[in-house]
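Take a look at these structures.
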Structure 1
Amino acid sequence: MVAQATDKPRVRVAALIVLDGHVVLVRHRAGNRTYHLLPGGGVDWGETLESALIREIAEETGLTATTGRLIFVNDTIDPSGRRHVVNITFEARVTGGQITSTPQDPRVEAVDLFHPDELARLDLRPPMAEALSAWIGGVAPKSPYLGSLFTPGV
């Protein structure tokens, strides 16, 4: 078994931002593979979920925003035991800034906009395209907990 990075789950906040009918996603590169995530990142010790989300949105996208409703919670648990992330996804509303071509986070290759109908064809991590599209379409899940969502390969 591969050694764990930590023996505690990491908390990650993420933002569902819809601009002019398009979802804001950040593109990450791992080796020769790319995948997309909702803007967001880890919560630092002593930092509120809201503060972490606002900070991460600005670092990754160049946008300033306010947080809205909590919409989803899910786990991402690597079967190898190397990682356990608790993802907490909020709606967010843009209040200023503009999408940057040079994100502050070096892991972010670009900020991309996609129509909700395009989400299913993306390598979206965690794999929640269906839940996001339904939410944007006005259909809330029966429970905000989506379970454990994992994509192998990175």
Structure 2
Amino acid sequence: MSVPRSVRNNNPGNILLTDIAWEGLQARDAMTPEQQAEERFHVFAAPKWGFRALARDLNTKYRRGLHNVRQIMAVYAPPNENDTNAYVTAVCGMMGVGPDDRLQLDDPAQLASFCRAIAVHEAGGWMFSDDDLVEGVRLALELPTTLV
């Protein structure tokens, strides 16, 4: 069984290669041969950095006026590359929200829920750790670490 691309690349949201210098990108000389062959998606050093990038991307879209899953996914997973309606339906089902419900992506729990739903959809199941998800969202929102 092959490892899904999002897992192999520590990129739970399959964020496309851009010239954005995301924090936590994997150095080329530290990549596996499969990661070095990647031509379409970013490769992160660890899943938490991929979750950070995903959470920042979603939060940026939210701050720009896209306030529900349908609006955000139309940009995140456009119809020319995805079955956007099916993606919206899947994400909303996992999040327990309607496609046009106003989100609150400054709420770490809701942002984490959105990131988890995307990661599940992209990989075909939950293949990451909850700790990486929580840490990625914390880093994205620049929240302090929790003291135990």
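Every number in this text was worked out from the coordinates using simple rules, so none of it is lab data. What you see is a predicted model, and the numbers here were worked out from it, not measured in a lab. Cβ atoms are built from the backbone, for glycine too; each structure is taken alone.
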task: Using helix-only ellipticity at 222 nm (-39500 (n - 2.57) for each DSSP H run of 4 or more, over all residues; to 500) as the calculated read-out, with -14500 as its value, let me know the right label among 1, 2.
output: 2
Value 2.0, calculated as distance in nm of label points 7 Å out along Cα→Cβ at positions 8 and 40, assigned to which of 1, 2: 1
field: Test item: distance in nm of label points 7 Å out along Cα→Cβ at positions 56 and 88 calculated as 1.0, pick one of 1, 2
entry: 1
message: Quick check on the output: 17.1 is mean count of other Cβ atoms within 10 Å over residues 48-55, derived from one of 1, 2. Which one produced it?
response: 1
